[in-house]
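Several structures are given next for inspection.
All of the numbers you see were taken from the coordinates with simple rules; none came from a lab. From a predicted model like this one, the values you see are computed outputs, not experimental measurements. Cβ atoms are built from the backbone, for glycine too; each structure is taken alone.
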Structure 1
Amino acid sequence: MSDNQRKVVIEIGGSTYKIITDLGDDVLEWIQEHINSRLHEIQKEAFFQLDQERAYLYTALNLAEEIYNLQAELERVKTELKQLTQRISNELKKENNEKQ
């Protein structure tokens, strides 16, 4: 365990887990609430009673899909930002050349 890591207890789906992390309390609380919220949604929307393992699996798949979509959106925004930055740079060069 490194200097900035610590042992904490989190609660997911009514079970407690001891983990080692360097994340702050606010981040851990958000993660815990986000996972529990998704887990609850999946259990509520299921057509049949899910056992804990299956509910955790569906939650993990759901969160992985969310991460995938967010990464795709991030890449789209990065590309758009790069294009806009290039357009601004070209316009500034053009303006600078016209002044000379």
Structure 2
Amino acid sequence: MTDLMETTEIHAKIPAGWQLAEVGDALTKTFQFANFISAFGWMTQMAMIAEKMNHHPEWRNVYRTVEVTLTTHDVGGVTAKDIALAQKMNEAAGNA
């Protein structure tokens, strides 16, 4: 099982552009892409990575915008899995 992270540890490791949800149990970020094809392509790429990690995002796509929430439901909050997936999402999105 993955350990729940303390708020101070999350703030020290949170990737660029991500926010800690008000209740502190999730990371959130909104990505903007050039168009729907780019957004959906990124989501497809992230789906394959998430499946390999066995850690799946909550997300919502409208045209070129993708809103992402990451949390580890098993422990009820943010874990290293969320930080790792957030970093991979940032890397794949580039400047989005």
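A few points about this structure:
- Computed 22.6, 74 for Rg and Dmax of the Cα atoms in Å - originating structure among 1, 2: 1
- Distance in nm of label points 7 Å out along Cα→Cβ at positions 8 and 40 from the coordinates reads 2.0; which among 1, 2: 1
- Given 2.8 for distance in nm of label points 7 Å out along Cα→Cβ at positions 56 and 72, calculated: source structure among 1, 2: 1
- Source structure (of 1, 2) for relative contact order in percent (Cα under 8 Å, 6 or more apart), computed value 15: 1
- Structures 1, 2 were shown, and helix-only ellipticity at 222 nm (-39500 (n - 2.57) for each DSSP H run of 4 or more, over all residues; to 500) at -13000 was computed from 2.
- For the structures shown (1, 2), mean count of other Cβ atoms within 10 Å over residues 24-31 is largest in 2.
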